[in-house]
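I've put the structures underneath this note.
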Structure I
Amino acid sequence: MKWVGTIFCILVIFFSLLPHLTVIVTSFTEGWAGNRYPTKFSLQNYRRILEVAMTPIKNSLFLATTATLIAAVIGTLLSYINVRKKFKARWILDLTIMLPFILPGIVVGVAILIGFSSGFLILSGTWMIMVIAFFIRRMPYIFRSTTASLSQIDIAVEEASTITGASWMTTFRKITLPLMAPGILAGAVISFSTLMGELSTTVILYSAHWKTITVAIVEYLFSATIGPAYALGTILIVLVLSAIALANRILGRKMSQMFKMV
């Protein structure tokens with residue numbers, strides 16, 4: 001049964017990774033039209049991407065990183081309020097945070113576009129409206145992971161610090177926050193990874209100047225230019241894996257260990 005279980009898991013992992021492997025292999029193809037298999041492999045697709053599609057890569061990195069950092073700060077503070085502060089309306093806070101995550105991305109994108117296209121604050125067509133949308137859509141990941149992390153921290157640890165004369169800010173900065181760090185980083189990695197591939201909200205809010213990787217991929221696919229599209233997809237995979245590897249290095253643990261608290 002041990003070998004049967006091992007083989008089964010290997011097959012599941014293989015078929016799960018097969019689409020990613022297909023993207024990587026296809027990104028090196030130069031000739032494929034009218035044939036069952038690729039006829040020529042080269043780096044031409046990557047050369048083309050480096051010449052004409054560096055802006056979407058930079059935009060995606062900037063928008064995803066900015067939204068993730070904002071979500072990490074606000075999501076951590078909201079999770080602290082949700083766990084440590086006792087009030088009857090906590091379910092309203094939880095519902096407010098989770099509702100944009102439950103709704104379709106297009107619905108959230110349209111709502112944000114309408115809300116910031118007129119009135120006192122007009123942000124349509126700017127990078128700020130995309131950061132706001134990304135933040136709203138992905139903060140639940142950090143909120144949930146930090147809530148789970150904080151729930152496992154005994155409140156007596158914080159009370160002991162307070163009894164010795166430390167202020168709330170000192171206790172939070174030197175004790176609570178370091179203990180929550182694995183949960184914060186786990187949620188941040190998930191948020192960043194999904195934001196790099198975000199499309200449904202992006203397609204509603206992006207402008208020509210703030211085109212992202214996913215939008216560029218869709219444009220290439222619509223023009224039947226699959227080589228550069230798969231090259232961008234491969235770059236996206238590498239960027240996400242790099243973020244995960246960096247998180248592992250910071251925490252000094254394996255990915256499976258990092259997400260145990262989530």
Structure II
Amino acid sequence: MTEPFNDPTRAALGPNPRHVAIIMDGNGRWAEARGLPRFAGHTAGVEAVRRTVRASIELGIEYLTIYSFSTENWTRPPTEIEFLMGLMKRFIRADLAELHKNGVRIRLIGERDGVDPELLNLIDESVQVTSDNSGLTLIIAFNYGARVEITKAARRLAQDVEAGRLKAIEITPERLNAALDTSAMPDPDLLIRTSGEQRLSNFLLWQLAYAEFLFLDVFWPDFDKAHLERAVAEFRSRDRRFGGVTRSAG
């Protein structure tokens with residue numbers, strides 16, 4: 001089993017995660033298991049995003065990062081890519097008003113090259129409209145790949161060294177972190193991946209260094225508030241040492 005939840009009724013030992021990151025996996029397999037086209041799975045997956053955003057607000061989670069489209073997803077059939085881009089447009093158009101009303105602040109991480117300009121305009125509008133909100137920060141990882149992100153950050157630092165603005169000895173983990181797309185947000189505390197797969201798939205490789213991982217057997221379209229609550233309960237029961245000693249060891 002990849003869903004080794006501890007008993008959520010036992011006393012929680014730690015605080016809620018501030019930042020939850022989710023690899024939303026299993027849309028296609030959810031549809032295939034029901035004799036439906038893959039497109040139906042992606043559409044159902046959007047409903048799961050809506051449920052998860054609302055649940056995150058109710059649970060007091062401050063940051064939610066969702067892996068919506070990776071740099072590797074361009075290898076999918078063109079018809080599926082076109083559908084996914086259209087689905088993203090429809091989500092923004094249909095949900096921006098509610099997200100804004102609920103105080104959600106939208107952020108985008110990922111590459112802009114190759115993305116439909118109309119979609120980019122909608123994303124930019126959603127970021128601008130919600131920029132002053134102080135509730136949940138929803139980070140959409142779209143056309144995102146961690147290796148590209150880290151490479152770009154390293155290139156920026158190398159250019160600073162070349163230009164004499166920085167010495168090589170001054171490149172630290174903190175400086176590299178500041179050059180990443182996620183520099184203005186805390187690292188994820190909890191990573192959830194649905195569908196039973198147990199890999200990171202080039203997602204937030206730097207930022208997940210000390211995150212707790214939870215791999216669930218549920219397909220993403222079936223993910224709901226109860227799953228998130230159980231994941232949070234499991235997170236709170238874990239002993240997070242960050243290289244130190246256990247709580248019981250004092």
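Derivation of every value follows stated rules applied to the coordinates shown; laboratory data play no part. Nothing here was measured: the structure is a model prediction, and the numbers come from that model. Cβ atoms are built from the backbone, for glycine too; each structure is taken alone.
Listed values, structure above:
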quantity: Among I, II, which structure scores highest (criterion: mean count of other Cβ atoms within 10 Å over residues 48-55); calculated: II
quantity: Ranking I, II by FRET efficiency 1/(1 + (r/R0)^6) of positions 72 and 128 (r between Cβ atoms, R0 = 30 Å, to 0.05), the structure that comes out highest; calculated: I
quantity: Test item: volume of the Cα convex hull per residue in Å³, for residues 112-191 alone calculated as 143, pick one of I, II; calculated: II
quantity: Highest-scoring label, criterion being mean projected area of the Cα convex hull in nm², for residues 168-231 alone, among I, II; calculated: I
quantity: Given 15.9 for mean projected area of the Cα convex hull in nm², calculated: source structure among I, II; calculated: II
quantity: helix-only ellipticity at 222 nm (-39500 (n - 2.57) for each DSSP H run of 4 or more, over all residues; to 500) from the coordinates reads -24000; which among I, II; calculated: I
quantity: At a computed 27 (relative contact order in percent (Cα under 8 Å, 6 or more apart)), which of I, II; calculated: I
quantity: Ranking I, II by FRET efficiency 1/(1 + (r/R0)^6) of positions 88 and 104 (r between Cβ atoms, R0 = 25 Å, to 0.05), the structure that comes out highest; calculated: II
